[in-house]
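Peer 1: Given below, in the form of structure tokens, are the structures.
Throughout, read-outs are computed from the coordinates displayed, never taken from laboratory work. Here the structure is a predicted model, which is why all the values come from computation and not from measurement. Cβ atoms are built from the backbone, for glycine too; each structure is taken alone.
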Structure I
Amino acid sequence: MLQLAMRITGLTEMEIESKRFTESLKPRTSGATIVALSGDLGAGKTTFVQGVAKALGLETQITSPTFVIEKIYTLEGQQFKRLIHIDAYRLKEAHELEVLGWNEIANNSENLILIEWPEKVAGLLPDGVIKIILTGVGDSREIQITYV
């Protein structure tokens, strides 16, 4: 297990750190690469996802999928074929994510899945999930990344 912690200030530093994080990722040989983003409302989870998306060459505006739960983006010329952004905030039980095809996307090594509010569906998350915890208010954030 490897743990990293850093303090950042502002959107530019968040973008730099999310790009650095993205560059460290490698597809798994079995199953999707899953990143679990935890933190209070406004902690910067979606902002981090936006930085990852930009680092992967997506030019579309990335917004939180709070109401639709899941958004799938096709990637071109990247090591992953799809970026899947999930916001589990509104889910009452993990089964609701299964109905959206969780097992299929989680078992595909071509997928990079970033899931906000992972504690809502903890029972579905496989071993080896990368955990990111964002804390702070205003422009200052602490980011803790745990690679298992």
Structure II
Amino acid sequence: MRDDEYDAFYADAVERYAFDLEENGGFTSEHARTKSVADHESLLTDGLETPDQFLRVVEDGEGYAVGIVWWALRTSQVGLRHAYLYAIAIEESERGRGLGRAAMLALEDEVRAHGLARIDLNVFGGNAVARGLYRSMGYAESAVYMVKNLPTA
């Protein structure tokens, strides 16, 4: 990602995550936005220069930017280094052409080039398209968070 692309990425990433928190996480609009801003500020403290954070632009066959991939180097609770995929987004008009799958395969190559053998990610339960893509690429669910909204009297 270039410097001139960062501000648009950041604004879009904050909005996408806030939307997901509200739609799938049960957050109010205000709390979703507050959490999204706080999380992005804490993760991307130095923008594109933030250590161990990698922001990539997905391009179509013509070289046009059609999406992003954001991942980071992390250390697990048991001390193992791995990649964590924070976001992958393909423009809605470009979906269904295999660009998300191609971006994930490129991510796997980049992660291996860093000497890592594992990618972790989180996906909201309501994101069936992403969950289907991840499953088709060999990702396995390691935890499932469930909720039930009870009717009030």
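Peer 1: Out of I, II, choose the structure whose coordinates give relative contact order in percent (Cα under 8 Å, 6 or more apart) equal to 37 when calculated.
Peer 2: The value was obtained from structure I.
Peer 1: Out of I, II, which one gives 16.9 for Kirkwood radius over Cα pairs in Å as computed from the coordinates?
Peer 2: The read-out was computed on structure II.
Peer 1: Kindly point out which one of I, II the value 0.90 was derived from, the read-out being FRET efficiency 1/(1 + (r/R0)^6) of positions 8 and 88 (r between Cβ atoms, R0 = 25 Å, to 0.05).
Peer 2: Only one of I, II returns 0.90 for FRET efficiency 1/(1 + (r/R0)^6) of positions 8 and 88 (r between Cβ atoms, R0 = 25 Å, to 0.05), namely II.
Peer 1: One of I, II was used to compute FRET efficiency 1/(1 + (r/R0)^6) of positions 32 and 80 (r between Cβ atoms, R0 = 30 Å, to 0.05), and the result was 1.00. Which label is that?
Peer 2: Computing FRET efficiency 1/(1 + (r/R0)^6) of positions 32 and 80 (r between Cβ atoms, R0 = 30 Å, to 0.05) on every structure in I, II gives 1.00 only for I.
Peer 1: Out of I, II, which structure matches -7000 when helix-only ellipticity at 222 nm (-39500 (n - 2.57) for each DSSP H run of 4 or more, over all residues; to 500) is calculated?
Peer 2: Answer for the origin of the read-out: I.
Peer 1: Where does the value 40 come from, among I, II, when percent of Cα pairs over 16 Å apart, for residues 72-127 alone is the thing being computed?
Peer 2: The read-out was computed on structure I.
Peer 1: Given a computed value of 2.2 for distance in nm of label points 7 Å out along Cα→Cβ at positions 48 and 96, which structure among I, II does it belong to?
Peer 2: The structure behind it is I.
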